[in-house]
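Undergrad: Listed below are the structures to be examined.
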Structure I
Amino acid sequence: MITEQTLILETIHNQLYKKDVDYAINIFLCGADTGRSDSIRDLLNVEFQKNARFNTVYPEFIFATLLNNKENNLLELEDELAKYVDVIVIPLEGLGALAEIGAFTVNKSLLPKIIAINDITFKNKKSFINLGPLDLIKKHNPKNLVFFHKGRESEIINEVVERISYKRYDKKPQYGMESIFNLSRFLYYIISIYQPISKKDIINLLNVLSEQNKDEK
């Protein structure tokens, strides 16, 4: 049975959401602890904020509540999110970043998205990171491996920003709600039209739309 609520949701989905072309470049920004204001990660984030086309995602902010569920695994969650981003930027500024680049580079579908940033001091070291993850990135696209000089980190910021700015994406439009970016765009319309609205009501509306779409398949 098609209700008035279902018709409203279908209109929002088909006439607003699906006609809203998303030109944003979704950037998965990894690296140093967010408390470090002198990190390459922070310097990049400040620069990304100047361009409305850039949508920066800090994985730990998104997963903060999800990790309270013992069934969730951080690597699995990051891998899932990384599927829907356009670029994965990893400045190698800590042990966590070293673990992340190892996890991401073994996924062939993610490899083209990765831009790694490393201290030039370690450029020719015979290490696992150089001979493994960074070698895979370099073989796929040498321009996706950027080196900085300690104390002169700011010098490579523009290079990374330009690399992302001129990166071409040949993606076909995707509207599935499994993507957190698509979901956030759809929620923007829901909240704008139905406000004030509670979290419970938002979930109910999404369930109604989900059931409707399932019936049409």
Structure II
Amino acid sequence: MTLAIDDVRFDGDGLVPVVMQRVADGRVLTLAYANEQAVRLTVETGLAHFFSRSRGELWEKGATSGNWQKVVEVRTDCDADAILYMVEAGGPACHTGSDSCFFYTLWSQCDDKARWDLEIVTELHQVIGSRRDADAGESYVASLLQGEREQLLRKIGEEAIEVILAAGHGDRLVEETADLFFHAFVLLARQGRDPGEVLAALRRRRS
């Protein structure tokens, strides 16, 4: 079902709450507010725009920090009084540098280990990305990101062989698989892809 911006039910101050959710893995990134102009700019530009209640002005996510949010779809809830931006994130969503603004826990029955396992994927991706402009002579990851792509592809091939060989020696299988995953993450970063896309692909296979 499709609605128009005119159908959105802005509050008495002309604002509507906006949730940003990452397309790749469904993670909720932040909550902000938008007025009608901000929503229209978002639709026109494909970049997340909001209205700052404290400053009383429009703002574009990433305009100063560089952590842009490319909006691929705008949805409303059933009452059309809340909006969802489905985004491809270009950096941390939170001003603290965190991937998501929602990192405090008030109460949970979740498996902490499972949640941490997912978060380490995002953290590793961010660390790899931070090495992009480092000195290749001092950073192994930087050398893989800046050097010839064939060097990285050969390394991934070598790690894959190590996994196969380790299959007969269980004490090394986990470590060798971790090495393979790590170098695959470096390749994803080099190609401008997010490991969340891989998780999304695995989720689709499960269904």
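Throughout, read-outs are computed from the coordinates displayed, never taken from laboratory work. Treat the numbers as computed from the prediction; the structure is a model and nothing was measured. Cβ atoms are built from the backbone, for glycine too; each structure is taken alone.
Undergrad: Quick one: distance in nm of label points 7 Å out along Cα→Cβ at positions 159 and 175 came out at 1.5 when computed from one of I, II, so which one is it?
TA: Only structure II yields this read-out.
Undergrad: Can you say which of I, II returns 16 when relative contact order in percent (Cα under 8 Å, 6 or more apart) is computed?
TA: Answer for the origin of the read-out: II.
Undergrad: Given 0.50 as the derived value for FRET efficiency 1/(1 + (r/R0)^6) of positions 55 and 151 (r between Cβ atoms, R0 = 30 Å, to 0.05), which of the supplied structures I, II does it correspond to?
TA: I
Undergrad: Computing mean count of other Cβ atoms within 10 Å over residues 7-14 gives 15.9 for which of I, II?
TA: It must be structure I, since only it matches.
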